[in-house]
Structure 1
Amino acid sequence: MQLGDVLIVDDSKTMRMLVSFALGKYWGCQIREAANGVEALERVAERVPDLMVVDINMPEMNGLELIQTIRKDPDKRSLPIVVLTTEGSDEDIRKGMLAGATEYLVKPFQPQKLHSIIDRFED
């Protein structure tokens, strides 16, 4: 898979900027952003990304609800979704994976860890 379009979904503008910088600089891909799950669904309806990086705690529609909604669409079941959140208990990780996350990463994060996770999607 060639990473051309990445959608970053986080209610923190600072976090969206950090992830955008880490991914854009590393891959040179196009970055789109959304501040919550509702905005993310609008972006996905406009154009399905090659990858999503999603926070869990957001207003209007949280990350778990977003992932579950996306996974209901058969055409989007294979879309790679990386959860990037402060929620790092075993139970939180289990919920994220059951919702349909492809990978789960806890903040604060090292860009290299995110890179290594995403590198696996490119094979």
Structure 2
Amino acid sequence: MNSLSFNELQTKQEELHGVAADKLEKAADVENMLIDVEKYLQQIKVGTPYEVAEKMNQDYVRNRDFQTQFLRANEYDTKATAEQLIRHFEMKATLFSKDTLARDIVLSDLNDDDIACLLR
């Protein structure tokens, strides 16, 4: 890192903190990407906990901010985003009750062992 120029170091720091100029998103682009995510989800969601959660609370599952987090985490790869959303709800169904699928997990959803694990 010491051999990098100021501009190269600045670029690396921006990438590290998720604010790289080349990664700045435009609202219209994000909307189009979320439409693509929805298209992929339509193809792969049948019979999954994602579909169950969507039927329980569509506003939660399809929330733009919620899905945008996954889109950013997958570096705007719409197919990977759809697949990760499916995995998210599969994991949520495995770790918690079905009742938690269509809402955020709260402290009261955790048992004593869960809390002890978090405190380690």
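Points worth noting:
- Taking mean projected area of the Cα convex hull in nm² as the criterion, the largest value within structures 1, 2 is that of 2.
- Origin of the value 0.75, where FRET efficiency 1/(1 + (r/R0)^6) of positions 10 and 98 (r between Cβ atoms, R0 = 25 Å, to 0.05) was derived from one of 1, 2: 1
- Structure (1, 2) behind the derived value -14000 of helix-only ellipticity at 222 nm (-39500 (n - 2.57) for each DSSP H run of 4 or more, over all residues; to 500): 1
- Test item: distance in nm of label points 7 Å out along Cα→Cβ at positions 74 and 106 calculated as 3.0, pick one of 1, 2: 2
Read-outs: derived from the displayed coordinates by stated rules, not from any lab. Since we're looking at a predicted model, the values are computed, not measured. Cβ atoms are built from the backbone, for glycine too; each structure is taken alone.
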